[in-house]
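Read through the structures below before going on.
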Structure I
């Protein structure tokens, strides 16, 4: 099987204290998994973690998947740290993803769309990390957008060698 025939693999990571504690049922992680598979992607699993720097770092470090899809932790609250952790591990972030996400969200939810810090970043080891809000509508929109660009992004990433060492990510994230 050639590389182009191998489905791109994702890990879905739900970042929510309430879901991790069992006081809230995970809807968004299940939805993301379903939508990704419907779009022809491989989903190796779903992980539920707390809004914790250490748990987010551990999820980034331990995953062997090419794309890490984080759901939750993208808002303005002090507990919403997913984007901050991803950006600290990033070689380069692509602001257009969050910009178009907010633009399209604005059509559905108005000015509240400005409160999300949705992001897509390339990590030092060539993985892609995406952070979406945890609401089902946000997951639908985010997966739809991501599905349109992720294969091309992988092709672009594979064309160049990230000049900084992947170890920077491991050393930088304590």
Structure II
């Protein structure tokens, strides 16, 4: 069932997901297209290059959260009126009627072992149903990582809004989204 059909079927116009973010990176992955393997002995720079390359190809959108924690994410059909700390847009392809919400552990396992696949067993329930096609994804972060306190974290931590495109548009990122801003 596609995202728009799902919205029509449900009273709420959002899907609520939760993910453990132990390392400060989360993402959306098209597991049909994502090429994540880097090397059994990968280094951080190599995996960051892979994240950026695959994001620019429209196979994923991976971003730095700025603060490792447990994240609540709402999938919306339009932005809320709530204040945000920062937001970014990227484009992604959907070819198998879904995307997967993933964390750094998922991504590094795929980077290290060719036999690993997304979704991982731990995050196999984090499926986002969408109709096949090209989408603009708006990611809205609700908190400032420098002032983050897990006891008072916003709910949601992130809003993700999908807008279907008539054709895929190229992404042009030089680095993982928000990574340079969040390095300390």
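Where a number appears in this text, it was derived from the coordinates with a stated rule and is not lab data. As the structure is a prediction and not an experimental result, all values here were calculated from the model. Cβ atoms are built from the backbone, for glycine too; each structure is taken alone.
Which of I, II yields 25, 16, 7 for semi-axes √(5λ) of the Cα gyration tensor in Å, for residues 41-80 alone, as computed? Only structure II yields this read-out.
A value of 15.6 was derived for mean count of other Cβ atoms within 10 Å over residues 57-64; which structure in I, II was it taken from?
I
Can you tell which of I, II yields 0.70 when FRET efficiency 1/(1 + (r/R0)^6) of positions 49 and 129 (r between Cβ atoms, R0 = 35 Å, to 0.05) is derived from it?
It traces back to II.
Tell me which of I, II gives -13500 when you compute helix-only ellipticity at 222 nm (-39500 (n - 2.57) for each DSSP H run of 4 or more, over all residues; to 500). Of the options listed, only I reproduces it.
Looking at relative contact order in percent (Cα under 8 Å, 6 or more apart), point out which structure of I, II has the largest value.
Values: I: 24; II: 32.
Evaluating relative contact order in percent (Cα under 8 Å, 6 or more apart) on every structure, the highest lands on II.
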